[in-house]
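Throughout, read-outs are computed from the coordinates displayed, never taken from laboratory work. Remember, it's a predicted structure, so these values are computed and weren't measured experimentally. Cβ atoms are built from the backbone, for glycine too; each structure is taken alone.
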Structure 1
Amino acid sequence: MNAIDHNKIDKDLLVLEEKLSENDDINKQPPDDIISFNELRSCADLLRMYTDNQLKIDPDFQRNLVWTAVEKTRFIDSLTKQLPIPSMCISLDYKTDKRLVIDGLQRITTIVSFLNQDSWQLSKIDDVDERLSGKTPEQIKIDNPEIFSKIQNLTIPITVLRCDYSKKSHMEYLFTIFHRLNSGGSRLNNQEIRNCIYSGNFNNLLKEIADAPISKNIFNYSKPNLVSKKTKKNVKPYRYQYEELYLRIISFSVKLNDYDGKLSKFLNDFMGDNRDASLGETQKWKNNLLKTLEIAQKDNRLSRLSKSVNEAILFGIYMNLDNSELESEEILIAKITSLLEQPEFSLISLKEGLASKDKVIGRLSKAIQIFE
């Protein structure tokens with residue numbers, strides 16, 4: 001077997017794991033009862049839907065793809081000059097009248113900011129209308145009210161997907177649409193999409209664990225903005241990889257025997273089924289994960305291991321939390337070392353089937369056995 005140097009993550013394995021987090025293994029035709037239609041909405045309409053809580057604008061799920069102030073300013077300038085604006089895509093849950101932005105989040109966010117925040121300041125740049133450059137909406141309304149009114153009344157082409165958020169087939173379709181339509185320049189990965197379309201108690205739990213200091217300390221990460229305020233340089237964006245790690249641990253702890261090799265669909269289904277889980281249930285999962293991390297932090301190698309290996313280590317501990325021996329640092333490190341030496345975790349074995357049914361169940365079953 002080709003053993004792994006656990007002091008250095010294999011680059012090819014890292015690429016495979018990243019691709020796995022971006023793979024859409026849902027291959028179905030659009031549900032017959034989803035209706036797609038086109039409409040024109042004024043910028044004022046978009047603001048009204050937002051203020052009435054009918055339109056969800058949650059930049060959190062795309063926080064690493066946020067436009068710069070200059071890009072926002074140029075977009076507002078494009079509106080005043082009536083330059084062609086790409087069509088946006090919004091899903092509409094006809095049962096609740098709630099809307100979710102699928103494509104066009106930055107454009108809609110910019111429109112809402114301009115119309116709704118008097119103190120929001122546009123960038124001072126040479127290639128935009130001088131009546132906008134460096135001004136706030138409040139100044140524009142006073143000095144050039146016709147420009148503000150023009151933007152309010154300007155209509156934007158929108159494709160609307162009329163669907164039912166309570167139907168699994170509809171949410172699967174929206175997941176695929178996110179994969180295909182997102183045009184922010186950097187494609188969303190699966191967990192970033194789940195964070196948007198499966199919002200609720202369970203999603204909040206995943207974010208709380210990933211935000212916990214113990215998680216950041218173990219895996220040596222932070223959640224930076226797109227641009228560092230100190231250096232003004234781009235920094236590596238956070239891509240919800242640890243939310244997905246914790247999702248995998250919880251979902252496999254509950255439904256490992258139901259796993260069929262389609263990881264994306266398996267995780268989507270679990271999030272969809274548990275998006276509004278009771279606070280009691282989510283608190284139980286949270287407590288168990290935090291206890292798992294408290295035990296795992298005794299071994300400082302985890303930040304140097306691949307996601308698949310860390311998944312197995314944390315899963316093995318999670319499923320054996322009643323084993324008091326794991327409280328011993330010496331015993332824990334010995335068990336992790338034993339796991340790393342198993343053939344299921346050789347480089348060849350991992351590369352052969354990161355998400356295949358037999359490989360995943362084999363790795364996780366071995367982890368349960370080792371940490372017993």
Structure 2
Amino acid sequence: MKYYIIAGEASGDLHGSNLIKALYKKDKNAIIRCWGGDLMGATGATLVKHYKELAFMGFLEVLLNIFTIFRNISFCKKDIIEFNPDVIIFIDYSGFNLRIAKWAKAQNFRTNYYISPQVWASRAGRVRSIQRDINAMYVILPFEKEFYQKYGYHVHFVGHPLVDAVTNRKQVDEQLFRKKYQLSDKPVIALLPGSRKQEITKMLSVMLSVTDIFQDYEFVIAGAPSQPFSFYKNIIGDKKMSFVKDKTHDLLSISSAALVTSGTATLETALFKVPQVVCYKGNALSYQIAKRIITLKFISLVNLIMDKKVVKELIQYDFTRENLIRELSLILDKKHQEKLFLDYFELEKRLGGTGASEKVAELIVKNTS
């Protein structure tokens with residue numbers, strides 16, 4: 001069968017690559033065309049667009065790039081028609097994907113969605129359009145199935161693919177890792193400033209401002225695969241900083257703590273059992289708009305899944321050097337970590353075990369054949 005897959009972010013690229021591998025196992029005749037990143041491209045699928053051309057975050061950023069977005073939508077529709085897939089698989093990236101899904105369903109293409117839009121966070125009315133436009137939805141967060149059931153929409157809970165990514169990864173030799181990246185013997189604090197240029201620019205400078213206070217630790221920046229070191233260097237300036245590109249999981253596996261930009265990375269950090277402070281700062285206008293439409297108590301997936309405060313969230317105006325110093329000092333305290341680790345283990349149990357990609361691939365092949 002022919003599969004057309006659309007992912008628009010680094011996390012979608014990771015999960016998309018694992019899904020593609022699973023599809024090739026389930027369907028030996030699979031022909032796959034995709035939007036994503038280097039990981040999806042490395043599977044043997046034909047990569048049409050890289051997410052570096054697509055990743056715009058926040059209301060203002062989207063507005064400033066609206067013509068590029070419209071061009072991408074137009075190109076995507078044309079490419080789908082020419083490829084004529086048996087099924088289109090959308091991975092997260094809701095602003096773009098829901099537009100394509102509406103069009104695709106009207107063109108009688110079969111539509112599947114893997115990793116639900118966060119309709120439970122804001123604009124829940126979108127559930128109606130999802131019901132109309134998506135033939136099958138595969139969710140990865142335990143509370144999402146119950147959320148959709150309230151609207152009479154049956155979805156498949158398949159577990160979270162990050163559990164696979166963490167469980168099945170090749171174990172890193174810490175000594176060799178430190179040697180390769182010229183790290184000292186000090187305990188490591190990982191800095192995860194995100195993957196998009198806009199968020200990295202806003203997050204990293206504040207994260208770097210605390211490094212001089214914790215001189216018994218080595219701070220290491222987790223570089224996104226889509227961004228060159230030169231981009232980070234402009235933010236780092238003359239500060240002497242360690243930098244590891246596209247090896248976030250390896251870095252987390254040797255870290256004692258982490259400062260993490262809100263998003264999938266908070267869950268990754270928790271699965272590696274690393275104490276963390278969750279950080280977020282957006283464009284001021286985008287933040288004010290978001291604050292008025294998002295109805296959640298928390299922004300981090302860790303706290304949302306556990307339905308309580310497990311990790312500290314420093315959002316927008318609370319994301320300051322002073323607050324970061326205080327919270328980082330707290331999570332480095334061994335007494336604080338005992339309770340945190342218990343919550344992390346419970347979180348992992350709630351995520352549904354391994355095999356998410358295989359479950360999704362099996363359901364897609366079964367429902368499309």
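Determine which structure produced the value 3.3 for distance in nm of label points 7 Å out along Cα→Cβ at positions 336 and 352, calculated from the coordinates; the candidates are 1, 2.
2
Name the one structure among 1, 2 that Cα Rg over 2.2 N^0.38 Å, for residues 160-215 alone of 1.31 was derived from.
Clearly, the read-out refers to 1.
A value of 0.98 was computed for Cα Rg over 2.2 N^0.38 Å; which of 1, 2 is the source structure?
Label of the source structure: 2.
Can you tell which of 1, 2 yields 3.1 when distance in nm of label points 7 Å out along Cα→Cβ at positions 280 and 320 is derived from it?
The structure behind it is 1.
Here relative contact order in percent (Cα under 8 Å, 6 or more apart) has been calculated and equals 22, so which of 1, 2 was it run on?
The value was obtained from structure 1.
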